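What follows draws every value from the coordinates through simple rules; no lab data is involved. Computed from a predicted model, the values in this text were never measured in an experiment.
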Structure P
Amino acid sequence: MSPNGRLTFLDKPWWPRAKALADGQSFSLDLNHDGRPDTLIERKDGNIVEIIDDSGRSSDIATNKADVAYVVSSKGSGLVDRMIVYIDNDGDDKADEMEIRHYRDGYLRYAWFGENYDRDGQQIFALKDWSYAGGSDFDSKFRGNVDFYLNKYDPETRTWVPLSECPFIFWDRDHDGRGDIVLRVSAAPLSSNTGKDTDYANNYNYMWAEKATPLREIGNMNVRFSYNLDPSPRLEPEKKPHYTFGFNMVGAQPYSYPGMRYTNLRRRPPQTVVRVPENQGINIALHYPAQRTGFTWDEARTVFRWEGQFWIYEREYMPNTGGPVMRWNMRREYSPNPSSEHKLYYSDVDKRYHLYGAREGWMEVGHLVNKEKDLEFRYFDTNGDGYLDTTQVFEGANPVPVRVSHVTDVRTQAVTLTRDWLQADYNNRVLPGAIREDERLIAVLKPVAPIPLAAAYEEAAAKSETAERRRYCLDIARELYFLKARDIFYTQTAAGPYPQMNPAPKSMRIITAGPVDGGFTLGDSLVYWQRSKQIEQFVQSYGAGKIDDAVSAAEELRKSLP
């Protein structure tokens, strides 16, 4: 390659012979004159491909996927368009690294690099037409212990600089072939969050540009960091990856980390790439100096993306985040406050983990048992102490909240933000406890307030293959039963003699309840007020997540129903 990044076949002595090849034809070369072929030139699908055996010992160059380079001239123009390289660092005939270099008009523009720490030889990037095929089919090794990243070639300094997804790192703590934690860093100019293109890191035009932004002007502008909490052993297929929750953090941190420069002498020049080191990734994410933070929880366990759970372009915009994702049944929480210490807390009010410092949040429920929006939950921290204390519930298309609950005691517990601790706590304590409470209250309310939509969510819960989805469906059924039962209790109480009739004659205002001479008695007013207080206790207990108290109050209220 020339210093300015140009690479062609046009000056190769074998080029005239290669240009004359018919599709499917090939010839081999012994370029180091050791008596054995080390290079294969072939025309395939109209392209001219040079395959170079870097191992020095391959018996079949065309099938080597351990230590080999494929240099591709699209349509046989003689200008190089791609270079696919497999690198075997330890000589076990399994590729440990892979790279895809992209050229335009024969000039190097950018490259994808991948490092496989599992040493299993599995191909990191799936390929289609000599390009990275994308992750939607999950054929790439975006799981296990692996990272990949994009670097742009800077022809002025003749170096690689970080850009876009740099890196994606996957950790598989129990070595079951599935990702437990994933980190994605958006490398972009430090000014990009407020520039004309606030999704700079995801715009491929900058990757193909002739010039690169100097490293000193590149920042870590966005961090996406997700955990999987599914119980072990995980039963989902390797190619159906799931992450339970994720942070999305926006900032403007200079891209400068110890050990970020990685040199591999087996790599073709430039041999030094730049990326966040794998062994520092989790710590960097947990202490990233975020200007704003978003938090996403996949409540219904419906999103299977290898990238993790991340933010959506709605309500609160966060630049350099990436494309929009699932809207329904995803709990979102948002903090506008700068923070470099990212923490969760557990609230006994709703039996959920929340983002500490979140000012607001929302979750739209629907498109699960039907094609409708059934409920929306909104959450607020009204006193600025970092804990969500107020919940609003909206039903269907009703623009007015049907429930507003405010608690002064959020009943929080500290959370250890490690995957092992969260996995054990969530699956052994949180989910079973929440399911038991849901079932207890539903059993009391369902006879009072039968409702087909709630029954549909119960049915979905019964069919759920995971405790997480079962809990979520029961939560929604419980909320629907609560809303209808509450209204029935209020309506039945308001239909009594005291609210509906005039007072009985003074001589007849006895404590005994029941209309006398067409009017209410003192006893009627006592019954009415006692029942009103019981309803309030029921509503307040439910809103505060004190389900035992809510069950007791509901059972008492049921006794007076006709």
Structure Q
Amino acid sequence: MLLAALPVTVLLVGFLYMEAMTYLEGTPRDFLSSLEWAAETLTATGYGADTHWKNPLMVAFVIIIQFLGLFLVFLLFPVYVIPFFEERFETRLPSNLPAPKGERYVLIYCYGPTVSVLIEELARYGRRVVIIEDDEDTARRLHEQGLEVVLSRTLDELSLDGIGHAQAIVANGSDQDNAALLLSARDNGFEGPIYALVEDPLHRQPLTNWGATAVDTPVHVLAAALASRASRRIRPTIQAVQQLGEHVGVAELRIHNDSPLAGEILSQAQLRERHGVVVLGQWHNGQFVPRPLADTPLSPGDIIVVIGREPALESLGRLAIPLKRHGPIIIVGFGELGRLVQGMLIDAGERTVTIDSEQNEGVDIVGNALDRDILIQAGVRDASAVVLALSTDSEALFVATMVRECAPNVPLVARVKQTQAVSRLYRVGVDFALSIGQVAGQLLAQHLLGNEYISLEQDLKLVRVGASRLIGNHPLRAGVRERTGCQVVAIERAGEVIVEFADDCRVEEADAVFLAGSQKSIDAYYSHFQTLSSGN
């Protein structure tokens, strides 16, 4: 219609101009000259000989045609012509699931920060991922990143033919859409596992009844992790969600100025011998160093990542942060997450003070947390801890800086939106930062990958495996590190966690072995010492 309208408009304007010049100006023009004038005017390219008119009606006519030309060039072309060509020359995103051939895949419904870490983990394990996305801009961005994407603006448009070829389904949409996808997948004969992420815990049971293999609420797990970091009354107090097995946990502990550890080198601290923990990594100036060397200094402000039993982690935590505070726990940001954190803290018997920019029920102080006076009014200098439950990472970064200026030693816990912001928050003095993507990624990866593991950073994984071919060998003399690059850091045996291996220590059949290393080295361990099927 647009292509047909353009020549018709030129012909009509040319004819009207020819008639107007004859009867209004008294200077007739032939049709070709009038047609040329119409084309020049409508395309805004300029005029030939006709540039002055005397009759007012003629002037009005010319003005109308000039504006019509601007409308055609600057509105119709961007709105219709350019999108027309983009639609035909851009890569068309598939609207159907992959044909049931080739490698099986994990199907993820709706991309977002909640599943971003999971996708990265699956890629590192060589698992194929297909994402169903309802937003075209997001779908194209994911496609440009090399991910397989199916564009489906509504679930009603999505055909689930061939869904049986999927290895598993992760539902990350709204609770209602997740329920619709779950029922549709089961109706189409999908018998594999379906893992759903929901916002409302009350929706867990209905989804389970309708066939979901597991239903998780990442925002509640995230709130529990932040609350347990802020309060010693909440168990587990140190490891939050970073826990492997029943007895083994992982802690991230900032070394404060007053700590006896500050200024020592790693070998002098003798954390393995004195405290029963093993250092897996260290955050220094916002950079993560996996497997630090024996001569690595423990500087004030550094964060060490350690593995051990909960009592040992708590004891080391008191040594790293030797501060006794009796003030309230300050929660900055009182959205959904802030409310959940406050509820858990109050249930544990803690006093809380909440700060938010808007007046709502439960907000104690209304104001901007970037205002130093607001923080002082909340009692930040005497607080037991500060929890940042803000909506953006940039805001959390600025507020963390302000808190550190007012109270250099107060324990500071932060929620982040994107995992990339963790290092920046550590650099400005945050003691513990966690994103919902990390929480959901770990929960789902344990379901999908079949191994108990913690992804500490991209270059460092902690995995719990069976004893396998290590039975009868000394943990450090079985050639694990020499052959694979990863290292045995702990053994769980009959409720005890062994991190210091005596000369007569031998791996027993019922032991659980904990390995630390890169993804490549962990894969090498599976190749050399056991099959993936015996990973647990």
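Quick notes on this one:
- Structures P, Q, by volume of the Cα convex hull per residue in Å³: label with the highest value: Q
- Among P, Q, structure where relative contact order in percent (Cα under 8 Å, 6 or more apart) as derived comes to 10: Q
- Label whose coordinates, when helix-only ellipticity at 222 nm (-39500 (n - 2.57) for each DSSP H run of 4 or more, over all residues; to 500) is calculated, return -6500 (choices P, Q): P
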